[in-house]
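All of the numbers you see were taken from the coordinates with simple rules; none came from a lab. Treat the numbers as computed from the prediction; the structure is a model and nothing was measured. Cβ atoms are built from the backbone, for glycine too; each structure is taken alone.
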Structure 1
Amino acid sequence: MKDSRHITSRENPVFKSLRMIADDPRRQGLALADGIHLVSTCLARGVAISKLLVSESGLKNSEIAALLPGAAGIDCVVLRDNLFREVSGVSTPTGIAAVIAIPRASDAAPQDDAVLLDAVQDAGNVGAILRTAAAAGVYQVLLGTGCAGAWTARVLRAGQGAHFSLAIREQVNLAAVLAARSATSVATVASGGRSLYELDLSGPLLWLVGNEGAGLSAQLIAAADLRTTIPLAGGTESLNVAAATAVCLFEASRQRLHTNRA
């Protein structure tokens with residue numbers, strides 16, 4: 001890494017710019033990949049890092065010290081611990097973060113499998129869904145209005161590096177995507193849909209996933225080709241939205257694996 005600068009004041013213009021990134025990544029076009037795992041993933045995958053942030057206590061962390069030689073040529077800023085916490089939003093951060101550019105995604109309608117999120121508001125759920133999509137080989141995720149920001153620090157942490165394997169679009173008009181679709185659209189609903197295990201999921205598929213409390217909008221349910229419900233044990237009302245998405249994506253993966261082996 002380049003010679004570091006030491007920031008000790010909230011009035012420092014660099015710190016103010018970092019706060020702006022943390023508060024609204026989409027507007028700035030930049031995101032903070034916070035934590036040893038995410039920074040090491042960025043370095044390993046060649047993600048362009050414009051600035052490396054290290055806390056004063058982070059300099060004493062052996063794992064962070066081991067990462068720094070691989071950050072040669074990257075601008076480095078050392079922040080007082082309290083300032084680093086403000087930027088990271090974590091009460092006990094590990095002490096390293098990277099400023100990265102949010103990649104531009106194509107506006108073209110998905111031609112292959114994709115997950116479409118309708119007002120999924122919890123950052124942990126959005127991050128878990130991104131992680132699941134990457135693990136299931138579904139590389140396009142479209143977020144409609146009302147979703148937690150895909151590139152916020154909390155969603156990045158929950159995604160555990162999945163962002164760097166995916167094409168992610170935000171603030172998408174999901175109804176317009178459905179109108180232009182070439183893939184079969186599947187609305188996930190808590191009740192009243194066909195059993196997930198009765199569907200032919202050989203694809204390509206657009207999975208519609210709704211809000212934690214309200215579910216999918218009536219408009220999107222009506223526009224979908226299929227409605228599906230995951231059969232649950234008696235007395236169980238529903239699954240967490242991230243868990244339900246995982247069940248759906250991996251049921252499709254299971255069916256395709258079985259078909260390929262046949």
Structure 2
Amino acid sequence: MPFLTLFRQWRRRRLLARPIPAHWPELIARNFGLFNLLSEADQTKLLKVMRVFAAERHWEGCAGMEVGEEVRLAIASQACLLLLGIPDHDYFSQVRSILVYPQAYLLPQHRHEGAVVHEEPVPAAGTAVFNGPVLLSWEDVVRGGRNARDGRNVVLHEFAHFLDMEEGLVNGTPPLGSRKELEMWQSVMTEEYHRLRQASEAGLATLLNRYGKMDPGEFFAVATECFFEQPGRMQRSHPRLYEVLKGYFGQDPAGWPGRQTSSW
């Protein structure tokens with residue numbers, strides 16, 4: 001086994017063996033409304049996963065942003081929620097850097113007019129770069145994390161893209177356990193993607209964010225946000241979609257303890 005792999009495993013074991021700081025749960029809950037809905041066992045598991053994740057990333061503030069403990073914990077907890085039920089995950093090891101801006105930042109967008117290409121900057125809240133960093137707006141991280149009912153969460157969205165990228169393609173299909181799972185996934189996702197496109201084009205109200213009609217990769221990211229933040233509504237109006245996401249993520253957000261004892 002390569003030395004770097006052995007060193008990484010040793011370092012992770014050391015991190016996981018250390019006690020979780022007592023103030024972390026309260027600090028996380030401040031910016032991540034879903035945290036208190038988890039069982040105590042899942043909260044503990046999440047704290048351990050995010051400890052490794054946070055330690056292995058290069059964190060960088062941009063445009064004057066300072067990345068302190070609260071920022072790291074808010075982003076790490078939301079990203080690592082996706083991993084709780086996925087066996088043999090590698091802590092998003094393909095994401096080496098997290099660049100945090102105070103607010104929405106500008107990204108160049110190319111617009112074609114015949115043979116002429118115009119480059120226009122557009123505001124963005126998050127960007128997942130294949131084999132590169134993730135860019136996040138802190139303002140949007142907080143807004144999405146604290147409002148855990150609206151189906152909008154930039155961290156869940158961008159890190160869903162990284163799950164999708166694990167096999168080298170951004171096509172809305174992350175690695176799945178068996179051919180049967182793959183066939184079911186492709187059948188349900190294709191049907192639901194076209195359903196969203198048709199509803200959007202007809203001007204109908206949709207549970208899923210209409211941004212998901214852009215392409216299958218965006219559909220998976222949008223569906224992931226809704227699955228964790230509006231699971232009851234998804235379960236009722238998109239039951240097959242809920243079931244395939246439940247199978248992939250190994251989680252049942254509609255049945256989390258906090259949702260059984262509150263108005264969620």
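In this comparison of 1, 2, the computed figure -15500 for helix-only ellipticity at 222 nm (-39500 (n - 2.57) for each DSSP H run of 4 or more, over all residues; to 500) is attributed to 2. Looking at mean count of other Cβ atoms within 10 Å over residues 74-81 over structures 1, 2, structure 2 comes out largest.
With FRET efficiency 1/(1 + (r/R0)^6) of positions 34 and 130 (r between Cβ atoms, R0 = 30 Å, to 0.05) coming out at 1.00, pick the structure among 1, 2 it was computed from. Corresponding structure: 1. When FRET efficiency 1/(1 + (r/R0)^6) of positions 170 and 194 (r between Cβ atoms, R0 = 25 Å, to 0.05) is computed for each of 1, 2, the one that comes out at 0.25 is 1.
One of 1, 2 was used to calculate distance in nm of label points 7 Å out along Cα→Cβ at positions 178 and 250, giving 2.8; which? The correct label is 1.
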